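Engineer: Got some structures for you, see below.
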Structure I
Amino acid sequence: MVAITDKEFKQLSEYVKQHFGIHLKEEKRPLVIGRLQQVLSEKRLASFTEFMNDVVSDRTGRAAKLLVDKITTNHTFFMREVDHFQHFKNEVLPYLAQTVKDKDLRIWSAGCSSGEEPYTLAMMMDEFFGAEKSGWNTKLLATDISGRVLEKAQQGIYSTESVQAIPPAWRSRYFQQIDPHQTMVKPEIQREIIFRKFNLMEPTFPFKRKFHVIFCRNVMIYFDGPTKNALINKYYEMTEPGGYLYIGHSESLDRDSTRYQYVKPAVYRKL
C-alpha cells in the first residue's frame, strides 16, 4: 500500500476543496488512501505526488473525474427522511398547484446521488396531479458531481430489497421487475428526470429560471462553513419567492445570517 505524506494529503485536500468544495478532514486520511490505492496501482504511480501531478496535468479532466468519483460518498435510499416527502406532498405541492400560473414546475434535486430522491419526487408529483398532470411541466432537474452515480441513476435499476421502503401501490405502478433481485423504474417516470453532471462550486449557476423547490440534503455536511454559506446564498438567489429549500436533518442554517425563513427542521422558505 502506498502511504501518503502530510504534504501530499495537504495538496490533495486543497485541490479537492478548491475544485469540489469538499472539506477533507484529517480523519478522512485513511479513507482517501484506501479508495485511491487501486487507482495508483492501475496507473503504476509510486506516490500520491505522482497521482496529483497526473490530476493537475490531465487536460481531458478524466483524472479529476476519477478522483471525485473515488472520494465522494454516495449513500442514499428510497424515502430517506420521509417527513420531507410528506411535507412536499401535503404542503408544497398544493401551494404550487394554486400559485404557479404557467404550470411550469421547477424542482431541483442537487446532489441526487444514485437517483432515489428525484424518482421519489417524480412519483409523488405523478400521483398528486393525476389526470391533470398532462397540463403541467413536472420534469425535475437532478444533478450530481459524480458521473459514476449519475450513470446508475439514469439506468433506474435498483435491488428489489431497496425498493421495499416504497409504498406497495407505488411499487406496483411505477416499477417493473427485471428478475428476482432487480427492479427498474418504469420509463414514464424515468422520462420525468433530467440528469446532469454539475459542480455546486461553479461561481455562478447557469440556470435561466429560478426554482420553486430545491432539495440539497446531506450534501453540505462535506463543506466547511464559508463554502456552505456561499452555496446557500446562491441557492437563495435561484429560489422563486415563496419557494422552498430542503436540507438534511444533520445539517442546519444559521438563522441569523441566512435570508431563508425557517419552516420546520431542515425545511426553509424564501418569503
Structure II
Amino acid sequence: MDKEARIIALIAQAGRAMVEFEKDFDVIEKGGSQNYVTTVDLRVQRMIAQALEEICPEGILIAEEEGLGKARTAPCFFVLDPIDGTSNLMHGMKHSAISLSMHEAGRYALAIVYDPYLEEMFVANRKGAFLNGAPIRVSSRPLTDALIGFGTNPYDRTRSHENFAALEALFYHCHEIRRSGSAALDLAYVACGRLDGMFEQNLQAWDFSAGRFLVEQAGGRVTDYALNSPDPTCETSLIASNGLIHEQMHGLITGGRNGN
C-alpha cells in the first residue's frame, strides 16, 4: 500500500473512531466564549498524529489542538483539523468531518475531507478530485441559480455586521443560502457541485486547507477577500466557488472593496 492509500485508510479508521468517541465525551472551553474543544477532537488528533509519524516520519504536523508543529519551511507537512464542526458534534447534529492536507516541497500533494456519518471520503491529489473514488467537478450554475454556503465567524463577533451585510447582499442575487457549521464540508460540497460557492471570515488554516485543494482540483476557484491565493498555513477570509460566479460573489461580499 502506497503512502496516499495508507493515509486515506488512516482517516477512514479515525472517522470510525470519532463516531465511537462521540458516544461519551467532555467539552473544554479553550479560548473564550463560543470556542470549544471536545475530548473527541483531542483523541482523534492523537490517533492521526501517531499514525502519521509512522507513515511519514519526516513530516511535520500543523493542527488545531495541542500545537503539534509548525511547518512553513519543512519539506513535508500536514495540516489537520481532527473535527471540523465541533459545535455540531456537541449538539448531536451529525455534520462534522476530519480534514487533512499533505504538502511536499511547498505544493499540495493530497487533501482529504471525510464525513464518517455519511461515509463520504472526499480526496484530491495531483490527478484530480474524487468522492469515494469517483471523479467530481464543480457546478456550472450562474449566481441566480446558486446555492451558497457561509460561516458566521463565531469566535470574533465584533465583525458580525460585515458578515451579515455580505450575506444579505448575496441573498438578493442567488437562489438560496445555507449555514452548515463545517467549512471543510462546505468546501467539499463546492467541489462536488452541491454548493456553488461559499465564504467565511477569518478561517484558520486547518479549517480550509484540505477543502481548498479539493475545490481547485475539481475545477473551481478559491481566494481570500483580496482575490489572492490563500496561504494554506495562515488564517484568512475565504471565498470559494465554481469559478463562474467568483467575481460576482467577491463584489457582493466585499462591497467593492478589494480586501478584508
Structure III
Amino acid sequence: MPAAVLRRLLPKPPLWVAMYHSIADSPDDPYQVTVSPVRFARQLHWLGDRGLRGVSVRELLAAAAAGRARGLVGLTFDDGYADFVESAVPLLRRHGFTATVYVLPGRLGGDNAWDERGPRRPLLDEDGIRRAAAAGMEIGSHGLHHVDLVELAGFDDEGLAAETRHSRELIEDITGDPVDGFCYPYGKVDARVVRAVRKAGYRHACAIDPGPLSSVFALPRVHVGEADTSWRLTAKRILHPLRRRRPADVIPAQSGPARAVLS
C-alpha cells in the first residue's frame, strides 16, 4: 500500500493545545498555575526550534478545517491575568506567535478571589483586554465570575445563560469584535454545559480532559507549568495522542455551515 494512502487511513493525532494561566515570578504557587517569564521564553524557544508555531485557538481550528494545521500549536491562557499583557504578549510577539486569552468580564480589574489559597493576582481590565486584542491575540470568555458551570447547570438556567451568553456580549462590547471561543472554568464540562455554550453562539470551547465529550466544543488541552523543561515538553507532546484519543471533530469553517474534518 502506498505510504500516502496509508497516512490517510491512519487515525489523525489530536490537535495540540497548551494551557497556561499566569506568566509571572511567584515563589508562592500552590495551584501550579504560574510560569516565570524566563521559563516561558524557553518554552517558546523550544517550540520555535522544532519548527512549531504557537497560534490562537481560532487560528488553529481554521487551519485544521483547511488541512493546514501541521506544525501549529494552540496557546491558551486561562483566567485573564493582567500579566498576560505585561509579560506574555511581548514574548509571544517576539516569536511571531499568537494566543487565546480567556477573560472574566464579571471581574474586570479584580483578582483571583476564587482561589482559596495562594497570592491574589490582578486580572485584566477593559484597557488590558483591548491592548491584548490590538496585539493580535484572540479574546475568549471564561464565563462571568469563574464558577463551576457543571454545578451551576443543575439548578440555575438563568445563571448558566449569564455565564455563557452574557459574558460573550460584555466582551464584544469591550473589543468591538466577535467572541468565538469559550473556556470552561476548572475545565469541568458535561453535555448540558456544552449545549449552553453552543446555544450562546460560540464556535469553539476548551476544556482539559473532556473524554467522550471531546469535540470542537470541548477541546482537550495539555497543562504547561514552571517544571516543564525541554524534555518534559517533548514527553507531553509524544504522549498527547495516547492520552487524548480524538473522535471526529466538527470544526466550523470560516464561512458557511460547519463541516466535519480530522486534522
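Bear in mind these aren't lab numbers, they're just calculated from the coordinates by the rules spelled out. None of the values given here were measured: they were computed from a predicted structure. Cβ atoms are built from the backbone, for glycine too; each structure is taken alone.
Engineer: Comparing mean count of other Cβ atoms within 10 Å over residues 181-188 across I, II, III, which is largest?
Structural biologist: II
Engineer: Taking mean count of other Cβ atoms within 10 Å over residues 37-44 as the quantity of interest, name the structure among I, II, III where it is greatest.
Structural biologist: The structure with the largest value is II.
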